[in-house]
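The next part holds the structures, each set out as structure tokens.
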Structure I
Amino acid sequence: MSYILNYRKSHRIENFAGNLEQLNAAYREGSDDVKAEIRRQFDRIVDGLVMPNGVKKTTYSDRLSHLIAEILTAVRLPQQELRVLDLPSSAGAPSLQISELLQENYRITSYVLGDLYHCILHDARRCCIFDEHGNLLQVAFRKFYFSIYKGHKCGDQYTFISTCLLLPHSIAAWCLKKLYRFDPGAECRRLLVVHPEVEQHLGRGIYHLEVMDIFQPIPDNYDVILSFNLLQKNYFPPAVIAAGIANLASSLTEGGLLVLGDTDSFWALQKQDGSLITRLRKGDF
């Protein structure tokens, strides 16, 4: 109910994803104070960007550092040179802090930011945001924007009652998708949904982007795989979560570290003789 009552407040026009291009341009030229405000604005924008799979692009720079620090204190890796995969990486904000923590004891040769969605398409004429497959994500109006998808649409998050309460949103979303169909011939701007600080490191160091699906075969092998805020029960049922974990494990090197969790809880596993062994666990996600 609060989702509907507070909809316009949480979807103010300044948080429309079409503002990302101007925001990133201002970040490159801004002072430290300006950059700090832009980072906060960026977080608000991606927090409202919900993809067709129901996953939000929410990302905060320091949200995972304390968890990773705790894990690295308890778990040692046999490798001194690490290939790291962050999947899903969302907008990549935590990656800089995580790589700094890892590099206190190891050398990172590659840090891959893997995600299904690294880019969006902005149709400025119609004030619409689409994903790269042509799915409508947002429509901007004068004072607010409408988000077609709601977060946590899978798993155990929604009951029958909440589904009924959200019916007006579902009807509006259906109507807007009919009204604002994707036009392949339209002049859409391709916007990178990557934290502005991370964007400055792409292409000139260890960081690079790859489109990946956590449930599909993952190319290459990695010594550290991080997967936060996806394989959890408010998104998927247990069998699907188990399949995702097994897929990640297949790309983990012997002795490698797999970390799953959310912003408050984690599960750290290490590959030993081909099997995953729990090294540390905190909370439930």
Structure II
Amino acid sequence: MEFKTFTVADLGLALLSEDFWLTKTLPITKQRARSICHNPRAEKDDPALLVVYQDNQVVGYLGILPDKVFFNNAEHKLGWLSGWWVDPGIEAKGVGAILLYKALNAYHDRVGVSGGSKEARKALHASQKFIALKPLKGLDIRLRFNATRAILREFPWMKPFRVGFKFADIMLDEVVNLRGFFWERRTHIRRRLSFEYVSSIDEETGAFIERHNHHDLTRKGKAALDWIMTYPWIVSAPQKDSASRRYFFSSTSARFFYLGVKVFEQNNGMIGFLMLSVRDDRMRVVYSHFESRHAPS
């Protein structure tokens, strides 16, 4: 069994190599590797991927995204763990733990994790190397019921009743639309606010973010947000390709893109910025910046 560490520079070379992509299991996708190579916060010598080989085949891997965090008035190098997988046939050999400790050593114990499976969180807790930060409270707002998908996913045997569920969805969505109409009339939000959609961070937006991100842990500015929007890890595709079938984490989706939204108030100019990610029928707020007095708007 052989453990290999690939730096950002190594991933750049891997993109030019055919042999790296011939294994039965892929430790990373080309899209993700290309994105890491363009990461403005990554240096060429930063470890970005740990791979375990056995008989020239991939049996485990752990991705690391180089980043920076800011606290105590100082900048600190950090690696975010992403894509941690071990072949079930060798799990008992402690390969997953070895990968984790190699990542910790590579970044001098400055490693972060966001999300992850139940098994991964259990392993992280057992390592006693991580401190859980207080989670932020959010809202899950449903503008469309889409009960058909949820019901059929949970109860596939109910597919013959799909038409009935679709009709119920349409009727319920009309109720939601009517409620939204009256909410707009009551709040006059379209009269007070206007919006501009952008696919990259322009100078006005970049300057606005720089004025409002001082309390953020990662302080993503124009360069970092442009990178996220330009080099996403997920590709919009009608169906999975051969590479995505050999990689055990998200790499394709029927619809995926990032969208920037600039918010303006009459006579006050730009008062906010939202960065959204859209995946299939779900939209998520990735970053938001605004002045506290405008939050209720």
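Bear in mind that the values in this text are calculations on the coordinates, not laboratory data. All values derive from a computational prediction rather than experimental measurement. Cβ atoms are built from the backbone, for glycine too; each structure is taken alone.
With Cα Rg over 2.2 N^0.38 Å as the yardstick, tell me which of I, II scores highest. Let's see the in-between values first.
Details: I: 1.04; II: 1.17.
Structure II comes out on top.
Which of I, II yields 237 for volume of the Cα convex hull per residue in Å³, for residues 69-212 alone, as computed?
Values: I: 169; II: 237.
Checking each candidate, the match is II.
Of the structures I, II, report the one carrying the highest value of relative contact order in percent (Cα under 8 Å, 6 or more apart).
Numbers: I: 21; II: 15.
Top value of relative contact order in percent (Cα under 8 Å, 6 or more apart), among I, II, belongs to structure I.
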- Task: Rank structures I, II by FRET efficiency 1/(1 + (r/R0)^6) of positions 13 and 173 (r between Cβ atoms, R0 = 35 Å, to 0.05) and report only the one at the top, that is, the highest.
- Result: I
- Query: Any idea which of I, II comes out highest on distance in nm of label points 7 Å out along Cα→Cβ at positions 29 and 45?
  - Reply: II
- Upon calculation of FRET efficiency 1/(1 + (r/R0)^6) of positions 93 and 253 (r between Cβ atoms, R0 = 35 Å, to 0.05) from the atomic coordinates, which of the structures I, II produces 0.85? I
